[in-house]
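None of the figures in this text is laboratory data; all of them are computed from the coordinates on show. Just so it is clear, the model here is predicted, and its values are computed rather than measured. Cβ atoms are built from the backbone, for glycine too; each structure is taken alone.
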Structure 1
Amino acid sequence: MGSELMYYIPALGVLGLVVMIAKAAWVNKQDAGDANMQQLAGYIAKGASAFLKAEWKVLGVFAVIAAVLLAWSGTLVEHSDWVIAVAFLIGAFFSAFAGWIGMNIATKANVRTTQAARTSLAKGLQVSFNGGTVMGLGVSGLAVLGLSLLFIVFYGMYVNGASPNGEEMMKALEVLAGFSLGAESIALFARVGGGIYTKAADVGADLVGKVEAGIPEDDVRNPATIADNVGDNVGDVAGMGADLFGSYVATILSTMVLGREVVSADNFGGMAPILLPMLIAGLGIVFSIIGTFFVRINKDTDSVMAALNKGNIGSILLTAIASYFIIGWMFPSSVEFIRGDVRLVVESINIFYAIVLGLVVGFLMSYITEYYTAMGRKPVDSIVQKSGTGHATNVIGGLAVGMESTFLPILVLAGGIFGAFHLAGLYGVAIAAAGMMATTAMQLAIDAFGPIADNAGGIAEMSGLPKEVRERTDILDATGNTTAATGKGFAIASAALTALALFAAYVGLAGITAIDIYKANVLAMLFVGAMIPFLFSSLAISAVGKAAMDMVKEVRRQFKEIPGIMEYKAQPEYEKCVAISTQASIREMILPGALALLSPIIVGFAFGPEALGGLLAGITVSGVLMGIFQNNAGGAWDNAKKSFEKGVLIDGQTYKKGSDPHKAAVTGDTVGDPFKDTSGPSMNILIKLTSIVALVIAPHINENESAHVQVPAATIEHTVEIAADGTTLDVSERF
């Protein structure tokens, strides 16, 4: 069959998109409720579209400038080409389009979920989950289709039957990295911009509406409530869709780059290690589609989380089973890894074990995150109890939970990295990440249904629907908070494994055999890299704070200057709050994005490839910890606040919404909002984007190494006596 297998992989992406269209058509056919509900949903859809158009104008300018620079740089070195700019633009477009697909269906599914919840919880879950499935299949289908088609084109342009381990394949994959760079660049701005938007509106709505005015969440009288619901779509749906699209592509690409180092006497012309990650991703779409049929409940008392877990576990098991037969079909009994002068021979079954290990790590990361963020669990309950003694103790409790929550995930990640490397070297680590990301369609479906349910609850509240409707949407929303947190845990785990694989690929392309941390420039950049996630988080959180202050002032102004709002006699000026969030998010997303893109370029060209390796290592370790900490702290604070909706017992007394402990929980949730929805989820993009930028510039800093600023080396010579007879050894150490 030779390399012909590659021509069948795009069909799997097309299958995902076909099912996506069918699911979207089903959602659109559902009842959208009365005229008032449809009007409110229209406000949300209009605000979301306005934001995306404003964001795309800025990103369009960035994409063109970046493409021109890439085209120029691609002509300077042997292992690249100006065509990398075309791949970059396609990746950027696909990433933005993936986000739009999710936002478009979410703004239609939200009101239909509200109407469905008037019937039953089961119907509400069906509509919201199918809406999430549309985005999951859209993201994974576009990723597999785009990546595989471009690989076919570049294979024909540069490789055309040459050795899969040769320089021709290196060039094809280097150009293909432009697709991943475009995807991750747009993802970063979409995630940060959307996160600033949603949290500015959310914080403003909470502080003035719930705390100062004492009105319910999503009350129609709150001028910021439409902007808050718009934010759920542009941040938690469109931003998340672009985010996971970039993660998906980066994971597959890094595995393909390392697959070039695997010598495989297979029936695919030695292409099996390169094609395997694309095939696993494509089949993961099929198994995710099958998994969606397991997500069902029959009555309102059934557990929504259990239904979602059933679909998730089902798709994971199917992927694991299929991987065993695929690897047995594609690979000979053993394969050889060649990296420099190092040769490693492993049994092919070890590659299967690495995939299974990746699936297990992904599941464990999600499970641990659920434990730390779900209502009724000890960590969230501890924050609830601390709310009884005030705002400060609630915040202290949330910070402590977030910090503690890094312990088990890091041990799981470390164990996964060690185990995968032991099984199949660096390729094992990369294919473990690919296995973890194989069921991205299902993971995104589970993740995206949450913002849809959140919007559905907002529409129910603003429409004044019966109490039981809001209770049903709240059940979906509370589950969605947990699945959103588990999805972020899943994303940061995949980022860690993918970053390690990208790091290994960068080392190979940069022409360095090892990175010596005893060198001053490397050690210095290690510390600088560890600082960058902190500075990035500061910029993102500060941006939310600035925009939230503007939002608070605007909401207060409207309450004061527009008579009749509190008596339902006048309609708030929703559009002014939407405009504040839109302008602030577009303005404030530039600096964090520039930090992520420029830091590896500056360090790489100024200090050389080894120093850049130190920077990447620092960013990866610090970013993973910051991501886990912020995501889990924010998720725990959010569900601690939601625990008060049914009433909680603190020191023998029951407290509900509106009580002092509840107000303390609202403060904690407000602090956690930018943690879990702005800076925290951006960490995984920051980690991968800096690594991909390094991968793209690697041929340049490799070939121009003489131009690097080299730290002077001091040579210390001394003689060490090692035997009683006076035998000595001369040792030279370079620092």
Structure 2
Amino acid sequence: MAEAPTASPTRARKAVRSAAFVLAAYLALTLGMTYPVVRHFFSAIPGDGFDGWQNFWNLWWVRRALLVEHRHPFFTDMLYHPTGVSLLFHTLNPFNGFTFLPMQLAGELFAAYNSVVLFSFAVGGLGGYLLTQYALRRVPEPARTWAAFLAGAIYTFSPFHFAHLLGHMQVLSLEWIPFYVLYLCRGMDRAQRGPIAARDVIMPVVFLVLISLCDWYFVLYCVLFTGLVWLYLLWRRRLSLRIASWTLAVGLLFAIVMSPLLWPMIVEASRYDFMVPDPDQVYMLSADLLAFFTPNEFHPLWGDIAARVGRLFTSPVSEHTVFAGYVPLLLALWGVRTRGRTARFWALAALSFALLAMGPALHIAGRRWPIPLPYAILQRVIPFIQITRSVSRLDVMVMLSLGVLAAYGLQALMSAGQRPQWIALGALALTLFEFLPVPYPVSPPDTPAWYETLARESGDFAVLNLPMNWDRPGYLLYQTVHGKRLTVAYISRDDPRTLTERVPVLQQLRHLGPDVIAQDLERVGRSVLSYLDVRYVILDRYKMPGEQEREPTVRYATAALSGLAPIYEDERLIVYRVEPPEHQTPFLILGDGWGPRRLEGGAPWRRIAGRATLQVYVAEPADLILRMTARSEAPETALTLRISERELRTVSLDPTPRDLEIGPLKLSEGLHTFTLSTDGPIWLTGLDVIQ
């Protein structure tokens, strides 16, 4: 490929002015396409009021971590107190928290969130425009500018982008992908022709770093795109040693720059598997073939019809929306037909990523067909790809490639037409109309007024919000108001190192039923809550409208609070202030090595295999007896209990449940750890400790 001549200062200034004008045009279109978000800029966020509040909290937490706690934001003890929780695998998107920090300092958290939205759409469009300008650099003006502008519009105003505006800020922030692809293509072209300048290595790394600070999924997609370029060049016999060396230099420099984050993530992923989703989730959250041709469900005219079709798909609207658009598809087909070899790579990219977005097996109209797809191969050969859950998000690369292809098609139409600018305007207008999502839903905050009162209370303590049988991001919104620690919360991956399913009270409230620790809540409840530093337990009636949810939540909460009366009550909230018991009761905590809770005949069981730990917290010295019921999966399976490396007892188990009693044990004040070792899988229930 011939290298473009070096730009003069005058041409560079002209290019900057042109880019600024294009950016302003995309911003103006964003205000219209996202309407009425601009009307609620300081009072609400776009979306369905679910994951959006998690990302609202993300912005708040980055500010607090940097300016209040003076620490990095990838661990927080504001959630899941007292253990805290790692945010390495949480959708933190710190780029947005850093960039829009000035707005938060001005006291405008809603404006900061909505500025992320405007920035992402406008800059995403500019990136698609600049990439396509480079891809069409031999096409004369004004056709190149019009075609590139359409490509940027297809990318940034795609239904995929609007679907994730519902609340997935990390996916919303797709703006840096086309910049990486641009500098990848430019760097490879320059490596093909001669010596490589430092800038050619640095620029793709800069944008890959920005991408990683928004969403690690996108880093994976860029790596896959780079691999696809390699395969294409290899097929064309144009993959040179210089290109390979340049690409590896980019990858190595990126790994070095991001190693403070990458290395802890690798270590955590190698030690734990909580970030790996259930395989059924991967199938469920893969794109349906029909979804690529199902129109935008947010459209003011045919959205209801499209939504009825969308109910066939296995995933929610934010994940199954991958509509390519009929106008972009027709333009792309025309581009392939008329520009053949030039457009071949982008057609290959669009088809490849569409296949990958469909996941491990083919889905059509919600039905899974026993036809394996390429993603199933990637799951076996690429390290850590099992962590990815929402496979349909690979559609972002489909829309980027489709935008470039559509630009080729529009340029061909313009060169053959009588009024090329009218053709361009018509194509742009039809595309935007096809993608139109107005009026886009917005979510104002629903924070109860009592949290304003809580914000004025001094002290360092935790709040237990109920119900907690599944995660509710609204509690994160409330924390941005009251600023107190939360006992349970909502992050992107449930971390087993938190206490949510490991201590009595929280176990029962999580499952709305019994768990393997069978201690009486009236006896241990307030001791557990005091250990967790809980000062307030808050029941929210609006979040448990059904009796099947409300009745057990209230029953377990009142049992744990041992007859304490509410200190505040209105039509929505019931608030209890936790008073420490006169005498702390010893209680058990599940440690490492326990499997998930499983009910058999109404009784809860958990599985251990090899080694597990069990802790007992003792507030003052006591003589205790440990009780449990155990059974094995095979005859004559040994179970050994130790404490501080001292063996207490070894028993032989078979599939018949057996009641065990160990003790009395003389324990001092503090947290004591029992080790349970087995030579085969066993199941346990009925764990209790009595004085």
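Output the label of whichever structure in 1, 2 has the greatest value of relative contact order in percent (Cα under 8 Å, 6 or more apart).
That would be structure 1.
Suppose you compute FRET efficiency 1/(1 + (r/R0)^6) of positions 89 and 489 (r between Cβ atoms, R0 = 35 Å, to 0.05) for every structure in 1, 2: which one lands on 1.00? Comparing all candidates, it corresponds to 2.
Given a computed value of 19.8 for mean count of other Cβ atoms within 10 Å over residues 265-272, which structure among 1, 2 does it belong to? Answer for the origin of the read-out: 1. Among candidates 1, 2, the computation of FRET efficiency 1/(1 + (r/R0)^6) of positions 545 and 649 (r between Cβ atoms, R0 = 30 Å, to 0.05) that gave 0.35 used structure 1.
With respect to distance in nm of label points 7 Å out along Cα→Cβ at positions 305 and 505, the largest value across structures 1, 2 is given by 2. Quick check: 159 is what I get for volume of the Cα convex hull per residue in Å³, calculated from one of 1, 2. Which structure matches? Source structure: 1. Each of 1, 2 could give helix-only ellipticity at 222 nm (-39500 (n - 2.57) for each DSSP H run of 4 or more, over all residues; to 500), but the derived value -15000 comes from 2.
Computing Cα extents along the principal axes in Å, for residues 145-272 alone gives 49, 46, 27 for which of 1, 2? Present the calculation step by step, with values, prior to reporting the outcome.
Values: 1: 70, 23, 18; 2: 49, 46, 27.
Here the read-out was taken from 2.
Structures compared: 1, 2; top value of Cα Rg over 2.2 N^0.38 Å, for residues 9-448 alone, i.e. the largest, recorded for 1.
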